[in-house]
Structure 1
Amino acid sequence: MKQVLVIGASRGIGLELVRQYRQAGDAVTATARGDEGMARLQALGARTLWLDLATDAAATALTGPLDGAAFDVVLLCAGVYGPRSGGLQAPTQGEFDTVMHTNVLGAMRVLPQLVDALAPGAPLPRVAVISSRMGSMGLRASPSGWLYRASKAALNSVLVDASLVLAGKAICVALHPGWVRTDMGGAGADIDVQTSAADLRRTLAALQPADTGGFFNHDGQPLSW
């Protein structure tokens with residue numbers, strides 16, 4: 001039985017990851033920032049913690065609750081898209097702050113709290129951020145959603161720094177979940193949330209120490225930064 005932490009699990013991919021890990025018999029701790037999300041997670045048998053990555057409280061919110069924890073898998077799923085721009089439309093200050101605080105600053109606040117909450121020894125624990133190929137420089141062919149793209153490119157940078165700090169202690173990767181039929185992805189997306197979550201779990205399980213600091217598609221294929 002693995003010990004799993006899913007941050008940002010009230011809906012979409014995070015919620016489905018919790019469901020699948022629980023169905024596999026794993027012990028899951030999951031965070032949400034609302035009563036409805038907490039209730040959905042509790043119904044799946046997860047231990048729940050309140051966490052809003054966009055608030056200053058996120059910098060210390062997990063320190064006490066995770067004391068003594070030893071997670072085998074950590075997934076940071078929380079994220080927002082922001083304005084659906086098609087070109088160089090400047091975001092408002094509020095839009096910029098919401099997206100960057102949630103997608104980037106949130107990760108920078110939470111990851112330091114996880115350093116002492118990882119299972120020791122072999123196999124090495126897995127730490128993953130749910131990124132997006134929209135943040136890739138090498139794969140980019142459209143400027144749509146440029147604020148979201150900028151935030152995911154920054155998140156990828158944060159992940160690489162975390163992989164350097166946790167070298168030898170964890171395998172740290174950025175994962176593209178695919179274009180998924182969720183509230184964010186929309187009804188016309190390529191794959192359903194069940195397929196995405198199952199692929200992500202398989203990819204995480206198959207990672208090797210040499211993969212740390214990498215960027216991978218949901219099916220395990222390496223992606224260009």
Structure 2
Amino acid sequence: MSIPFYVSPEQLVKDRAEFARKGIARGRAIVALGYADGILILAENTSTTLYKIGEIYDRVAFAGVGRYNEFESLRVAGVRHADLKGYMYGRDDVTAKSLANAFGQTLGNVFTHEVKPYEVELLIAELGAIPDEDRLYKVLYDGTIGEERGLAAIGGAADQLRDALRSAPGPDRSLDDALEAAKAAFASVEGRTVEGWEAAVLERNGRRRAFRRIEA
């Protein structure tokens with residue numbers, strides 16, 4: 001009788017985490033930056049049709065880095081979840097926190113029970129009535145959720161980008177200033193010419209739907 005192959009739980013979790021982090025590190029980073037009239041989300045993306053940034057609901061946006069098919073399936077599931085909750089209860093009940101919790105549960109279950117974890121990091125942004133009410137949540141490959149204040153980054157160079165942006169102008173900056181600060185941070189961290197941009201904003205414009213893409 002053959003002896004079953006044994007791996008300790010600690011080693012199994014460590015191997016899965018290392019596998020997921022390596023996959024995510026190959027993805028280009030994304031930053032979210034608050035400004036006076038909203039939240040800017042900027043990503044390096046050479047594709048004109050495969051978006052990393054998308055709208056989830058009226059005042060909630062989504063960004064993902066890692067394997068495109070995995071974070072896109074999560075985005076679609078998030079849209080369905082938000083639509084159903086908004087229809088059954090109320091539009092104000094759809095929040096970035098509730099969506100981050102749903103994504104965290106899904107990623108945590110996959111990380112624990114499936115053979116291969118998702119190689120993704122997610123960023124959920126919610127626009128408030130004033131800058132102090134804006135919300136940014138970062139969801140990791142294992143379901144861990146973290147709340148960020150005014151600035152968030154995901155992807156391979158996330159820590160370096162966050163450090164580079166800490167010295168940028170404060171939340172009362174204009175959209176143009178926020179864009180220039182984010183682009184300068186990418187240039188300094190990557191040390192090369194960025195091949196293409198994808199940008200979107202959640203803007204306090206008085207309309208129900210706050211999401212808008214910024215064209216090149």
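Any read-out appearing in this document is the output of simple, stated calculations on the displayed coordinates, not a laboratory observation. Worth saying up front: this structure is predicted, and the values here are computed from it rather than measured. Cβ atoms are built from the backbone, for glycine too; each structure is taken alone.
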Any idea which of 1, 2 comes out highest on FRET efficiency 1/(1 + (r/R0)^6) of positions 103 and 175 (r between Cβ atoms, R0 = 25 Å, to 0.05)? 1
As an exercise: mean count of other Cβ atoms within 10 Å over residues 7-14, calculated from one structure in 1, 2, equals 25.4. Which structure is it? 1
Matching task: 29 is the computed value of relative contact order in percent (Cα under 8 Å, 6 or more apart). Pick the structure from 1, 2. 2
If you work out distance in nm of label points 7 Å out along Cα→Cβ at positions 111 and 167 for 1, 2, which one comes out largest? 2
Among 1, 2, structure where distance in nm of label points 7 Å out along Cα→Cβ at positions 55 and 87 as derived comes to 1.8: 2
Thinking of 1, 2, which structure, once log10 I(q)/I(0) by the Debye sum over Cα atoms at q = 0.11, 0.15, 0.18 Å⁻¹ is computed, gives back -0.52, -0.93, -1.30? 2
Can you spot which of 1, 2 the value -12500 was calculated from, given it is helix-only ellipticity at 222 nm (-39500 (n - 2.57) for each DSSP H run of 4 or more, over all residues; to 500)? 2
Comparing structures 1, 2 by distance in nm of label points 7 Å out along Cα→Cβ at positions 95 and 143, which one has the largest value? 2
